[in-house]
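Trainee: In C-alpha cells below, several structures.
Each reported figure results from applying straightforward, stated rules to the coordinates on display, with no laboratory input. Since the model is a prediction, treat every value here as computed from it, not as a measurement. Cβ atoms are built from the backbone, for glycine too; each structure is taken alone.
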Structure P
Amino acid sequence: MRITALSVKGSIKDQCEDTIFIGDTIKSDDSFVYDGDFPGVMGVADGVGGNPGGKKASRYISKLISEVSLKSDVKEVKANLEKANRNLINYAAELPGEERMATTLTAIFKNEQGYFVVHVGNTRLYVVQGKYLKQLTHDHTSNQIASNMIYGCFGGADENLLLPLEISLISSDDLPQKCILTSDGIHDHLDVDRLEELLDSDADDLAVMRDICDEARKNGSKDDMSIIMMQQ
C-alpha cells in the first residue's frame, strides 16, 4: 500500500490551518509518502477559518484521533470520538479569544473488524472506480444563512456541533483499491469531472497532487489545500 499526502498553505493565509496525518505522522503545509501496511489511521482535518484557532484545532484533534483507542463496536468508536471532542472544547476554553476554535475531519481507521470512515464537516472522501470518482461523505454545510456555512465539526465550544458525525464500516475485502481525501480548498474549486481528468495521469502521485492544487489555485482558491491518496 502507498499513501501520499500533500498540504499547501492558502495564498492569503498567514499559516496553514489544514492538517494531514498518516499514523502518528502529522503535517501541515508539507508532503510525505508512506509505503507499507495500512498505518492504523489517516485523515484530513481543516481548521474552521471563521473561528480563531483553526490551526490549533486541526492539529489538536489530529493528534487525539491518531492516538484514540478504537474498538470493534461502532458505539465505542463514537464514544471515543465524543471524548476527543470534549477534550478539544476543554482545551480551547483555556485559550482567551480562541474558545470557539473548531475543525472538520475526514478519516479512515482500521481495526480487526475492517475500516471505519469517520466524517464531520466539509472535508471529503472519494473512492476511485475505474476513472471515475464517487463521493462517500456528505458535506455538512448550509447555504441558507451564509455561503458554505459549516454546521458540523469538532469543537466550536458546543458539543452539539458533532451531532452530524458519520461513522461507517467497510470490510477489508470491500475497501476500494484507491481512495482520495480532500479539503474544501480543492474540491470547492475543481468539479468532479476535472478532478477525474487530473487524476488520470501517468505522473507520480505527488506530482499529480501538486497539479491539482495548482489548478484549484488558478480557479480562485485562496484557501489551504490538502489531499491524501491511498492506493493498495
Structure Q
Amino acid sequence: MRIAVLDIDGTMIPGSLGLGLLDRLRSWGLGAPEHIDAIFAEIRRQRGGVISYNDMVAETTRRFAAAIRGIPTSTVAEVAAEVWSGRRGALFPFVRPMVEMIRARGLRPVIVSSSPREIVRCLAAELGVGDAAGSIFGVEDGVYTGTCELMPGRPQGKMAALRRLLGVDALAGAVDLAGSMALGNALSDACVLEVVGTPIAFEPVPELRALAISRGWMISDRARLLDDLDDVLA
C-alpha cells in the first residue's frame, strides 16, 4: 500500500481550522477565555521569535485542552460543523483535483493535522477521505477532561498519528513508504516528509524551507503543485 500523507492548515486551506474552532467557541460563549487568549498570545510569541515552535506547540496544546474542559463533545462537534460550513469555500482550488490525482495514481490519501479531529473529520468527509487524524483531547462521559491524548504538532507527532490511524504493523511493513508521498508546510510535517519517497514542502515556513533545501526535497506552491504531482507521481 502506498499512501499520500496530507496536511491541512496552510496546505489545503489558508489559516488554521483549529483556531477558527476556538474563535467560534468563544463567540458561542464557550471555552475558558483566559486560555483561548493565551493560545493566540503564544502563537504571536513564536512568530516573533520569542519562543521555539516546539515550545509553542506544547503550551498551546495544554491551553487548548484547558479551554475546552467541561464542554460536551456533541457541542464541539456542532460548532466544528458550523465552522467548516463557513470555511469550506476557502479550500485551495487544487485540493479536490489533487486528491483525485493521488487516487488515480494508486495512492491512498491520508489526512493528518494538528487541528482537532472534530473539525478534521468535516474536511475529510467533504473530500471523501476515510483516513484522517487530528489532535485528540481526553473525554469522559461525553465531556472533555482537560487532557490531550494525541497532538500531531508535537515532535514526531504526525508519525504517532499515522501509527494510531493505520496501525504500527502497517508502517512497519504494509505501507510502502518509499513509494509514498507527503505534503506539508510546517516543521511538524518534517517527521513524515523525511520517511517517504516523495516529500513535498508546500509554501513552507522558513524553518521547513531551510530543511527542505538541505535535504533536497521538492518545494512547491499552489500555482505549481498539480503539475509537480503529475511529474513525480507519473
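Trainee: When you work out distance in nm of label points 7 Å out along Cα→Cβ at positions 13 and 213 for each of the structures P, Q, which one comes out largest? Display every interim value, and only then the final one.
Mentor: Working: P: 1.0; Q: 3.2.
Structure Q comes out on top.
Trainee: So if we calculate Cα Rg over 2.2 N^0.38 Å for every structure here (P, Q), which label has the highest result? Can you show the working numbers first?
Mentor: Working: P: 0.94; Q: 0.98.
Between P, Q, the highest calculated value is found for Q.
Trainee: A follow-up question, please. Matching task: 16.2 is the computed value of mean count of other Cβ atoms within 10 Å over residues 37-44. Pick the structure from P, Q. Show your work: numbers first, answer last.
Mentor: On the way: P: 19.8; Q: 16.2.
It must be structure Q, since only it matches.
Trainee: One of P, Q was used to calculate helix-only ellipticity at 222 nm (-39500 (n - 2.57) for each DSSP H run of 4 or more, over all residues; to 500), giving -8000; which?
Mentor: It traces back to P.
Trainee: Check the numbers for mean count of other Cβ atoms within 10 Å over residues 157-164 across P, Q and tell me which is largest. Please report the intermediate quantities before stating the final value.
Mentor: Working: P: 15.2; Q: 20.8.
Biggest value here belongs to Q.
Trainee: Separate question: Using the calculated result 2.0 for distance in nm of label points 7 Å out along Cα→Cβ at positions 173 and 197, pick out the matching structure from P, Q. Kindly include the intermediate steps, with their values, before the conclusion.
Mentor: Working: P: 3.9; Q: 2.0.
This value belongs to structure Q.
Trainee: Can you rank P, Q by FRET efficiency 1/(1 + (r/R0)^6) of positions 5 and 141 (r between Cβ atoms, R0 = 41 Å, to 0.05) and just name the one with the largest value?
Mentor: Numbers: P: 0.95; Q: 0.75.
By FRET efficiency 1/(1 + (r/R0)^6) of positions 5 and 141 (r between Cβ atoms, R0 = 41 Å, to 0.05), the leading structure of P, Q is P.
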